[in-house]
Structure I
């Protein structure tokens, strides 16, 4: 078995390096997600947190996008406002779970880590963001201009 592996590596060094790199990336990402203080949650889990524990949804999108449609009772703060510690509206909810919502779930990671640094204990990220919420036909509130 081992001689075949060595022969394969010598014939296909680039493919072997790519495989090792991908394996390393999977291992690192797995360990990071296991030990992360924030957790990605589904829409169903978010609804349960909102209904049972009065979780607060924090929408990171622009004011314009927020007004077009957001999860009911969401607080709208941009990533810049969170970075500048301009979170007065969120301060009174320190003990409640916070669900960070972005457009697609990707941008929420940095802001959720920042909230942990500000002392929020339970911070979650909505997997797939508002896009995932909309695709499941869940209700959105909007402001008419």
Structure II
């Protein structure tokens, strides 16, 4: 049996970005629907990489494809609410990166949801894995845990 996941503290993450919930994010139960959390994960990772100059979604020769993701839910989020997404690199391979993402209600100390996504970086044309580009490697340094 696997150990039950527990909320993460802010100190677990290296970088934060804000995401505003949208009216359409809520489901009939009055909170953000579970599938939307994965969109928040994608937004946090890609916004951070774009801002760092490590990802050009329109013209870049290398793109990241999600090959795995997971999320644990601890407390509801709902519209209208600002979400703070914490981000860190959990593992870096030759052509892949596992990002850990924590979603916090604005100002909260522990995650409402936490999980991960794995990007495999590929050539945009061939979709074959490539070594992580230098710009991405530089951006990942700021997201990696302090040794």
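We did not get these values from a lab; they are worked out from the coordinates using the rules stated. Just so you know, these numbers come straight off a predicted model, no measurement behind them. Cβ atoms are built from the backbone, for glycine too; each structure is taken alone.
Which structure, out of I, II, was mean count of other Cβ atoms within 10 Å over residues 99-106 derived from, given a value of 20.4? Derived from I, not from the others. Which structure, out of I, II, was relative contact order in percent (Cα under 8 Å, 6 or more apart) derived from, given a value of 31? Label of the originating structure: II. Identify the structure, out of I, II, from whose coordinates distance in nm of label points 7 Å out along Cα→Cβ at positions 59 and 75 was calculated to give 1.5. Answer by label: I. By the measure mean count of other Cβ atoms within 10 Å over residues 3-10, tell me the structure among I, II with the highest figure. Once mean count of other Cβ atoms within 10 Å over residues 3-10 is worked out for each structure, II has the highest. As an exercise: distance in nm of label points 7 Å out along Cα→Cβ at positions 43 and 91, calculated from one structure in I, II, equals 3.5. Which structure is it? Checking each candidate, the match is I. Comparing Kirkwood radius over Cα pairs in Å across structures I, II, the highest value is found for I. Suppose helix-only ellipticity at 222 nm (-39500 (n - 2.57) for each DSSP H run of 4 or more, over all residues; to 500) works out to -15000; of I, II, which structure was it derived from? This figure was derived from I.
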